[in-house]
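What follows is a group of structures, each given as C-alpha cells.
No value in this document is a laboratory result; all are computed from the given coordinates. This one's a predicted model, so the numbers in the text were calculated from it and none came from an experiment. Cβ atoms are built from the backbone, for glycine too; each structure is taken alone.
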Structure P
Amino acid sequence: MRHPTDSIAWKTFDELHQSFASEPRNVRLGLASDGFQSFGNSKTPYSIWPVVLIPYNLPPWLCMKKENFILSMIIPGPESPGDAIDVYLQPLIEELKELWESGVKTFDASTKQNFVLHASLLWTINDFPAYANLSGWSTKGKLACPCCNKETHSIRLQNCKKQCYMGHRRFLPLNHKWRNDKASFNGTKEKRLPPKQLSGDDILDQVADLYGLQLTKDPKKKIKISHESRGDNWNKKSIFFDLPYWKALLLRHNLDVMHIEKNICDNILGTILNIKGKTKDTINTRLDLQAMNIRKELHSIKIGDKYDLPTACYTLSPEEKDRFFSFLKNLKVPDGFSSNIFQCVNLKDRKISGLKSHDCHVLLQHLLPLALRGMLCKSVCELLIELSLFFNVLGSKCLSVDELEQIDAQIPITECKLEKVFPPTFFDVMEHLPIHLANEAKIAGPSQYRWMYPMERYIYFIKPFISNRACAEGSIAEGYLATECMTLCSRYIHTMETKFNRLERNYDGGIIESDGGLTIFCHPGRALRGGKPHKPDSNELEQAHIYILKNCDEIQPFLEKFSLTPIDTSQENSDMQFIGWLKEKVAGLHKCNDSKKMADLLSLSRGPMPYVTSHRNYLINGYRFHVKDYDKGLRTRNCGVVVVGETDEENKNIDYYGELTNILELQFIGGGRIVLFRCTVFDVYDQERELK
C-alpha cells in the first residue's frame, strides 16, 4: 500500500457507495485540526484552532503538500474550543453534507465541460487531546483508550496517584504461556479476550442518550456528565455522525503516530538515563511495586529516614551514560536525514533536552538500538530493537500487508516484554496505543497520510501571518487568501522561477537525451563545484576503462563473443586482449555504419582521455555525495556508499558497504563523459582484513 486508494477503508467505501465511486473526479478528504499559541512568549495564552481539509485525489508526491491544503475555517481564541468544537464545526458539516448529497457544478479544465462534483470525508487527523474533542470520547481517566472503549484496562497507583495502562497479555493467543505467568506481570492470570472493535452502529447505541446534547464553554451553561454512572467515557455524540456515510466508515479518527513516537521516546530516554523530572522510576514507583507485591528485587530498602533504590536492569551507569551521550554528540548522519541532535546533548550534566518530534522519530526508529547495544542487558536491548522495528515498518512509505500482519502479531509480545521490564508508572496511555496502530495501518494505509507532521508544518507556515495581535484570526485569513492568490498565479507562470518549477536542492541535472547514442553517456548527475584536472597513471586508466566496458549494456554482446575465443592467459591479460579485440571489431563495424550509436561505441572502445577531473562533491538520483576527506570537517556524513550485490549460494543478499574516497570524471573523444566513484569497501565477512 502506497496511498489511501490502496487501503481497505477506501475500497470498502467504494463498495458501499458505488454511485459516488463511479465518478473518479469526486473528492475524498481528510480533516486535520490542532491548536497553537499565536503569541509565543506572551503571558496571556491565546489558542487558535485552524481546521484544514486535505484532498487525497492526488499522487503521493503532491498529496500532503501544503499548497494543496484547504484552510476551511479558523476557530478563534483565546481559549481552545474543547468538547464545544462541534458548535464551530456546524457550518463545515453543512457544507460537507451539501457536497455529498447535491454536489456543486464544477468546470473540468481537461475536458472543458461542467460536471457535478461530490465530496466525502474519510477520517480526521488529530493529536490525542484533539481526538477527544472531535470524537466525543474522553481520552483521560481509567477508560482513556478510545479503541478499547469500555474494555480499557487500567489500574490506579496508590503512591504515584496516576492511572497506568497495562494488561496487554489479553492480546496474546489463548494458549500463550505468559497468560498464566503471575510472577512476571501483575500477580494474576489473564483469561480475557482482546477488546471488540466497535462499528459505527455500536457507537451510536452507546451515545443514544446524548443525542441533542450541546456542550459549551460557558461556565453558566456547562453540563456535567458522570462517566462513573454511565460506565463509559462519552461526553457527547460527535457532530460528524450528521454525515450520512460517517457511521459506515471503518476508521473515523486516527491515532497520531507522531505524538505516540514522541512520548514513547521521551519515556524511554527519561527512564534509562534517570533524568530528573522525566524518569518513570522514582521512590513512589518502587513503593507501588511493593504495594502490588511484584518485582521484589526492585523494592526500596529503608535506611533510617531515607530509601535506597536497588539498581534496575533498565538504567545506565554513569560510565554508560557517558558512552551514550558521546555517541549522540559525535554522531554524523547523511544530509537531510535529521536535525542536529548533537545540539540537544549536554555531556557535562549528562542530559538530553529540546528534542523535537522528528528527533524522537529518528532516535526511536534508527539510533537507540545502535546507541544502547552492549550497555543494557540482552532482554532490554531485544525489546527496544523490537519496538524500533515496529515503528520502522509502520512508518514505511510502502506498506506490505504481510509485514503489517507480522508486526500486529508481534506488538502484543513486545508490550508484554515492556511490562516485564519497566515499572507500572512507565505505562501511560501513550505506551498502550501502539497495540492498535498496526490494525489502523491495515485499514487506512501508510501513516504519512494520517499523522500530524504535515499539520504541524502547516501551522508553522501560517503562524507568521499574524501581524496584528488584536486581530490574530483576521491576519491569518488575510495571509491565507494572499497566499492562495499567489499559489494560483504561480501555477500558470512558466517564464520565471516559482515554488512549483524551481529545481530541488539536490537536483542532479536530469537524464541527458541520448539522440540514438549509448545510454552510458546519458546518466544524470552533476558536480557541486568545479573539479581539479590531473593525469592518473596508465594502470589506473586501464582499470577504469575495463570496468566501464564490463558495465555497459551495449558492450555485453561483444563480451559474449569474446568469451567464445580460446585464450589461455591471466584475467589481467585477458582484459587487455579484450580491449584490443574490441577496438578492431568496432572500428570495422564503424566503416559500414556511421550512426551516433556506433560513433559512441568507437569512442568508448578507444578509452578515456589521459586527463581526468576529480570532484569532492557530486549529486545523483537526489542524493548528495562527498569524498571522505571533505566530509571530515562537516557535521553530516555523505561519504558512505552501499552496493547491493547478488544472492549467494544460500540465497542471501550480499551487500557491500564502504566509503567514497574519490570522484573521477572521465572524458571520451566526441564529448562523452562518465563519472566513477572510487570506494574503500569494508570486508564484513573478515574482521581481520576490515578493508579492501
Structure Q
Amino acid sequence: MKLITLTLDNFQGVTHAEFDFSGQSCSIYGDNATGKTTVFNAFTWLLFDKASTGAKNFSPKTTGTHELDYSASAVIQADDGSQVGLRKVFHEVYKKKRGSAEREFSGHTTDYFIDGVPTPAGDFKAKIQTMVGDEEQLKMLTMPDYFPEKLAWQDRRKILLDICGDVSDLDVIHHTKELVDAKFEQMLQVPGADRSYTVDEFRKITMATRKKINTELDTVPERIDEAQKAIPDTDGMSLEDLKAKKDSIEGEINTLDMEQRMQTTDATSEIMTQISNARAELAESRNAYAASVAKENEGKTSQLRQMQEQIREKQKQAFELRGSISQIDFDINSMEQKRESLISEYKEEASKVWNDDDAVCPTCHRPYDPDKVDEMHQAFNLRRSQHLEDINRRGKACSKTAIQELKDKASEELKKLGKLTSEIKQIQDTVTELSRALTEVPDFTTTKEYLAISARIISLQNSMADSSQASQKASGDRMQAIAQKKAQLEAIESKIASFTVKERQEKRIEELKASQRTLAEAFEEAEYRIHLCDVFTKAKVSLLDQRINSRFKTLRFKLFEEQLNGGVTDCCEVMIPSPDGRMVQYAFANNASKINAGLEIIHTLSTAWNLWIPVMVDNAEAVTHLTEYPGMQIIRLVVSEKDKKLRMELDAA
C-alpha cells in the first residue's frame, strides 16, 4: 500500500494542508509546533481513530473553535495499483429543544466517506481492514515504537513465535543428544497419568525434592553423634566374663537360698520369691529406663532443631516485613511530596492567561496580523491545556486513593509483623523448656519406679524378718551373704545391660549411615535432573534464538530471563547493537537506534504478513542515517527551525 495524498482541514490547529506524496518516501520539514506530528496524527486517526502515540480519547478538533468540520482525507494505492479515497469528518452536533428557538450543543459525531460516498462506520473500518489489516497490525506497521515499546511483551513474543515458528519441548529433547541419552522424555512423565510435566514443573518438583533431601542430610551427622554419645563405656569389661560371673553368683545365691528355705516356713519362702521377683523387675526397669532416656533425648533434639529452624524462618520473614514497611513509608512520603508539588504546578499553570503584549513583534514592535495572533493564541491555549492534562496524568500515580492504599498496606504489614513477633516468642519459650528438659534427665535411682520397687523390696524384707525372726537369727550370716551376693549380682546385671544398650545404639548408627548413603545418592540424582533441565533450557534458547534472529539483520531478541533458582521465565526484550558490539536493551538505547530498530521490525513484520503500509518517523532529525528498506514508503518528520511552515521534499527516485 502507498500513500498518494493526505489532506488536513481544521485538524488540531492546521487550517488547511495538502501533501502529494505520489507513493514516494519523503521528508516533511518544520519548526516546532508547525504541525509535523499533527500530520502523523491525521494519518493514524484516519486509519484507526487514535493519535500517533496510540493514546485513547484523541480528538482532531482545534481547541477554541466551534461549528467547523475537522477532517482528514487520503488517497491510498493498493498493491494491485487500484486507488481509493478515504475521508473522515469530525464535527459538533447542535439540537433544538422543544419550545426553544436556540440550538444547544449535544455532542460530536464522525462522518465516513469512501471515494466521496457517505459510508457507515462499520463498512469504513471493514474497508481499511481489507486493505491494510486489523488495528493492531496497523499500529505495528505505521508506528516504529509500537511493537518494541508499547506492545505487551507477551504479545511481542507470541507474534515472533507465530511468524518464525515455536519450538516444542519434544523437539528440543529429540535434538539434544544428552537429553536423549538420559531418557529425559521418560523422566517428565507424570506417574500413573497419561500426560507429562512441563520442564518448568519438573524443575520445581526436583528442586523441592533436593531441598528436602539436603535438609535430612544436614541432620544425619548430628543424629549419629547423639547415638554415639549414648553408647555406654564398656572398656575393660568382657561380656563373657560378666555372664560367667553372673552365673556363678546366681549359683551361689541359689545354694544359699536352698539352705535358707530348708530352715524357713512356707510363708518365708513365698516372701523370698516375691523379693527375688521384685529385684528382677528392678533390673528390667533399670534397662528400660536407660533405653527410654536415649530415645527420648533423640526425639527432643529433633524437635528442638525443627523449632530453631522455624525461628530462623520467621525472623527472616520479620526482617523482610520491616524492609517492606520502611519502603512503603518512604513511598508514601515521596508521593505526598510529589502530590503537593503537582498541585502547586497545576495552580500556577491554570492561572496563566493570554497576554495581548505577546501579539506584538519584539523586534519592530508592530502588532502581528490577526491570523498570526489567532494562531499564537490557539498555540498558547493548546500548550496550556496539554500541560494541565499532563499534570493530571502524572497526578494519578500519587492520588489520595493511591496514598491511602499504601497506608492500608503498611497497616496490614505491621499487623503481620506483630503476629510474627508473638509467634517467635512462643517458639523460643518452647525451645527453652525443651533445652532445660535435655539437661535435667534424672538418675534412675531418683525415679518413682525405682523408689517404689525398692520400697517394696524393703517392705518384703521387713515382712520376712517379722515372720521368721527366730529363723532369721539362726541364719543371719546366711541372709547377709545372700544380700551381698545379690548386690553383686545387681551390679553385674547393670554392666551386662550396658552391652545391650551399646549394641542397640551401634545398630542405630549403622542404620543412620545407611540412610545417609541413600540420601546422598538421591541428592546426586536430583542434582543430575536439575542439570538436565539446564541443558534443556540452553538448547531451547539456542533453537529459538536461531529461528527468530535469522529474520532480523541487526536486532536480537531476549526470550528468556534466568531466575535465582536456576530456572528461566519467558520474556521478550528487543536488543539493539551498540557501536562497541554490545547488545543494549531497547529501553536504554539512543533515539536514533530506537527509530532504526522500529523500522527493521516493521520491515520483518511486513515481509511476514506481505502487508506494506507507509511509515511516518517523527523526530527524524535525531537519525543521521535512517535505514531504508525496499518497498517501504517512509515519511520523515524533521524539526527545521528555518521552516516556519511545513515544507515537503520527495526523496530522489
_Which entry (P, Q) yields the derived value 27 for relative contact order in percent (Cα under 8 Å, 6 or more apart)_ = Q
*Consider the structures P, Q: one of them gives 25.7, 81 for Rg and Dmax of the Cα atoms in Å, for residues 104-215 alone as calculated from the coordinates. Say which.*
Q
*Suppose you compute FRET efficiency 1/(1 + (r/R0)^6) of positions 168 and 424 (r between Cβ atoms, R0 = 30 Å, to 0.05) for every structure in P, Q: which one lands on 1.00?*
P
*Of the structures P, Q, report the one carrying the highest value of FRET efficiency 1/(1 + (r/R0)^6) of positions 48 and 392 (r between Cβ atoms, R0 = 41 Å, to 0.05).*
Q
*Kirkwood radius over Cα pairs in Å, for residues 280-615 alone computed as 27.6: which structure among P, Q?*
P
*Ranked by distance in nm of label points 7 Å out along Cα→Cβ at positions 56 and 240, which of P, Q sits at the highest value?*
Q
*Give the label, chosen from P, Q, of the structure having the highest value of FRET efficiency 1/(1 + (r/R0)^6) of positions 120 and 248 (r between Cβ atoms, R0 = 25 Å, to 0.05).*
P
_When helix-only ellipticity at 222 nm (-39500 (n - 2.57) for each DSSP H run of 4 or more, over all residues; to 500) is computed for each of P, Q, which one produces -10500?_
P
*Name the one structure among P, Q that distance in nm of label points 7 Å out along Cα→Cβ at positions 376 and 432 of 8.2 was derived from.*
Q
*Work out the source of 2.9 here, i.e. which of P, Q gives that when distance in nm of label points 7 Å out along Cα→Cβ at positions 368 and 624 is computed.*
P
*From P, Q, which structure was Rg and Dmax of the Cα atoms in Å = 31.1, 102 calculated on?*
P
_Starting from the value 1.32: which structure in P, Q was Rg/Rh (Cα atoms, Kirkwood Rh), for residues 112-455 alone calculated from?_
Q
